[in-house]
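Asks: As C-alpha cells, here come the structures.
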Structure 1
Amino acid sequence: MPLPPIVLTIYLLMLPVTGMVPVLRELTLGRYPQLGDFEQHLFMAANMFGALLFVPIAGLLSDWWRRRKAIIVAALAVNALSLLMLTLNWDYSIYLLWRFVEGCAHITSLSLLMALAVDHVRQRGTGGAMGLVGAAVGLGVASGAPLGGFIGEQQGAEQVLQMSFWLLGGLTLFALLLLRDRPAQHTHQRIGALLRALPQNRRLLLPYTFAFVDRLTVGFIVSTLSLYLSNVIGLGAAAIGMVMALFLIPFSLLTYPAGLLSQRWNPLLMMLGGSAAYGIMLIAIGFAPGGAIGWLMFAGGVTASLMYAPSLVLVADLSRPEHKALAMSGFNFAGSLGFVLGPLSGGALLALFSHSSLPAYPMAFAIIGGLEVLCALLFLPLALRESRAPA
C-alpha cells in the first residue's frame, strides 16, 4: 500500500482545524454577543475535550479489532455530520456539544491514520515516514488558516463551516475507496492485555510529555493569539490567517527534513532544542510590536518542526507492533489534553491579569512560553545521558 493516500487524507482532514481560527470571533461572539473571553475560548476547548476523551477508546478498539479502515471511514462521516450541525442555530451549550462530537471524530480519524501509516512503513524506517506524516499535518493546518481567513472575509464564517462539511463528506468517500488495512502481524490480544501494555512501556512517557506541552501552546496560539491579533492588534480575518500561515508553512515544509535528520541525530536532543527555541519565540510575541509578530511566527514555525518530527519518530520507534494504534493514541491523548488546557489556560490567565496592574496578554504569553522552556530544561539531563549511552 503506498503512503500517499494516507498522507493526502491526513492533509485534507486537517484543513478545517485551523480554517476556523481566523473566524473564531465570528463563530463565537458574532453568534452569541453575550459571551466573555473565557466562554469564547470554550469553542476551541470543547473540540479538544472530545478528542481527549475518545482518543484512547479509538486506539484500544483498533488494536483489539486489528482494523483501521472501517473506524477511519466511520469517524470521517461523523466528522462531516458534526460540521453540518455547526451551521445550524443552537443554544450555545448545544453548539459546544457538536464541537465536542467533532473533536471525538477528528482525533479518531487522525490517530488511526497515523497508526495505519506506521503499519505500512515500519520496515522502511520511521524517520522519513513520520516526517512525511507530520508534514501532512502541518501543511494541512497551514493551508487551513489562510484559506479559512479568505473564505471568512469574502463569504462569511458560515461558509467556512459549510465548505468544511463538503470536504469531509468527500474525504469519507475517498478513504472508503483508497485506504487499505495491512494484514495484522501479531496475534489477537485481550482488551485487558492491551490496557496494561501502554503503562508498562514507560519510555513512551517522554514524547507524551512533550506532546502535552507542545499542544498546550498550540491551543493557546489558535485561541488566545487569534483573539489578541483581533482585539488588540486590530487585524481582520484574512490578516490573522496569514499570520498563522507564517508559522504553519515553514513548520509543515520542514517537518519532513526534520524527520530525516532524526535518523542521523539524537531525536531527543533535537526535540529539546526545538522546544526551548519555540518557547522563547512565544514569550517574545507578547512583548513585540505588531509588525514583528509575523517574523516571530515564522521563526516559531522553524523551531516547531524540530520538536514535532522527533516526537513522532520516538513514538513510532518505541511502540510495539501489537500496540501501534494504542501508542499513537496515547501520543494524541497527551496532545489533546494539552490542547484542551491551552485555550482554558489562555482564558484563565487573561481573566486573572485583567484584575491586576500587569498587562494581561504579555503575561499570558510569558507564562505559556516559559512552560515550554522549563520542560526542555528539566529533560536536558536525561537527554544528555541517553546521548552518551552505548547503542
Structure 2
Amino acid sequence: MSENITTKILETSFAKNDLNNPLSMPVYNTAAYEFATAEEMEAAFIGKSAFHTYTRISNPTVEFFEKRVQQASGAMGVTAVSSGMAAISNVFMTLAFSGANIVTTSHLFGNTFSVLQFTLANFGVEVRFCDLLNLDEVEKNIDENTALVFTEVITNPHLEVVDLKALSDLTRKKQVPLVVDTTVVPWCAFKSRDFGANIEVVSSTKYISGGATSIGGLILDHGNFDWSHSKRLTFEANKFGSMAFHAKLRGEIFRNFGACMSPQTAYQQTLGLETMELRFNQAANTGLELAQWLETLPEVKKVSHNSLESNPFYAISAMQFGKVGTAMFTFELADKAACYAFMNKLKLIRRATNLFDNKSLIIHPLSTIYGTFSPEMKEKVGISDTLLRFSTGLEHVEDLKSDILQALR
C-alpha cells in the first residue's frame, strides 16, 4: 500500500455485499439489524461474533469511516463519535475517576476548558491547570492519582505549541497517558503518535468534513501505552493488554453515553477525507501568505501564526508540523471597537464560528466562545479583547487581501 495519505484513504476497501457492486460505500440508514436465528443473535450481543446489533454501538458506514481514518492516521483503534466535544468527554470518562486528577493548561478551546473547569468537578475529578511549556511545572503536578495529561497540539486560539516529544518523554517516565487534541493539524501534516502521544482526539467537523456540512469527532488509540499503570483500566489491561483503553471505551463508555456518529455523517466525512489533503494544502498556504502580508499593515498590531519566522513557536512548529501546520491564525487590532468595525465591513469573509470550512471565517473569541465566562475565568484563559481568530478557506488569496484591506480602511 502507498505511504501517501490520500492514496491510502482512497485504497481503503469495504466488503461488497451488494449485487450492484457500488464504487462508494453505501449509507446504512438503519437503527437495528435482523438475525437468522436466536442463537446467532445471542452470539452477536455477547461479542462472540462480529455482526452489527444496533447503530448506537456500530454501523457498517460508520465502521468504514473509522477504517479510513485508521489508514490515514496509523492508529491502532478508532472510534467515531457525534462531535469533537463528545470525543474529549468520552476519553475523560474512560480514563478519569473520582479522586483522580488531570494535568493540563488553561489555554484551551472554550468548551474544552469548560468541561475541565466545571463539569468534571461533579464527578470528583480534580483538574490541575499549569504551564505545559514548563516541563518542571508539569512534573510537579503529576502524582499517583493523575489519570492523564491533556493538551492541544496548537492551542486554540492562543496558538501555543508544546514540545510534544519532550512532554511525551515525561509522561512515559511518569507512567501517565498523554492525550492530545490534533483538530487544527491534520494527519497529512502531522502524526501525533510519531511524537509519543497515546490517545488522540479530533473534531472531524473541521478539516475532514469538507465544507462544514456535518458534525463529528474521533478518538484514536495509538496502542503505545502500558495500561497496567492505569488505576482505571486494571481489569481491561489484564484481559486486553494494549487494547485496554479501546476495550473500555467501546465496551462501556461509548455505548452507555450514546454519543454515536450517524451513518449519514460518516458517509459525508468519508467523502471529505478523500479531498482533505488537497483542501488543507491550499488553505494552509493561503493562510501563511495572509499572515505574512498582515504583518506589513500598520492597522494590525500583532499577527500570530505558528509558521511565521517572527513567532516564538516557529522552530518547534517547523520540527513537528513542517512548513505549514495549520490554516488558522490570529491577529490583533487596536481595541474591541476596531475589531467589531472591521468585522462588520467584511464582504467576502464570513462572521461565523467553526474552523476549516471551505469558506474563510472570522470570530472575536473573547465575546463569543468565551462570552459567558465570568471576568475571573476570562482572565484565567488569557485572551485579549483585541484578538481576532481567522480560519482560512479556499478563496483566492488576492480576493481575501482585498476584502481585509477595504474593511480595515
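Asks: Please state which of the structures 1, 2 yields 57, 48, 34 when Cα extents along the principal axes in Å is computed from it.
Replies: 1
Asks: Could I ask something else about it? Have a look at 1, 2 and say which one yields 28 for relative contact order in percent (Cα under 8 Å, 6 or more apart), as calculated.
Replies: 1
Asks: Sticking with this structure for a sec: When you work out FRET efficiency 1/(1 + (r/R0)^6) of positions 180 and 228 (r between Cβ atoms, R0 = 41 Å, to 0.05) for each of the structures 1, 2, which one comes out largest?
Replies: Across 1, 2, FRET efficiency 1/(1 + (r/R0)^6) of positions 180 and 228 (r between Cβ atoms, R0 = 41 Å, to 0.05) peaks for 2.
Asks: Give the label, chosen from 1, 2, of the structure having the highest value of mean projected area of the Cα convex hull in nm², for residues 108-243 alone. Walk me through the intermediate numbers first.
Replies: Details: 1: 11.3; 2: 8.9.
Sorting by mean projected area of the Cα convex hull in nm², for residues 108-243 alone in descending order puts 1 first.
Asks: Still on this structure: Identify the structure, out of 1, 2, from whose coordinates mean count of other Cβ atoms within 10 Å over residues 276-283 was calculated to give 22.5.
Replies: This figure was derived from 1.
Asks: Of the structures 1, 2, report the one carrying the highest value of distance in nm of label points 7 Å out along Cα→Cβ at positions 28 and 364.
Replies: Numbers: 1: 0.8; 2: 4.8.
Checked 1, 2; max of distance in nm of label points 7 Å out along Cα→Cβ at positions 28 and 364 sits with 2.
Asks: Hey, another quick one. Kindly point out which one of 1, 2 the value -27500 was derived from, the read-out being helix-only ellipticity at 222 nm (-39500 (n - 2.57) for each DSSP H run of 4 or more, over all residues; to 500).
Replies: For helix-only ellipticity at 222 nm (-39500 (n - 2.57) for each DSSP H run of 4 or more, over all residues; to 500), the value -27500 is produced by structure 1.
Readers should treat all values here as calculations from the given coordinates under stated rules, not as data from a laboratory. Model, not experiment: these values are computed from the prediction. Cβ atoms are built from the backbone, for glycine too; each structure is taken alone.
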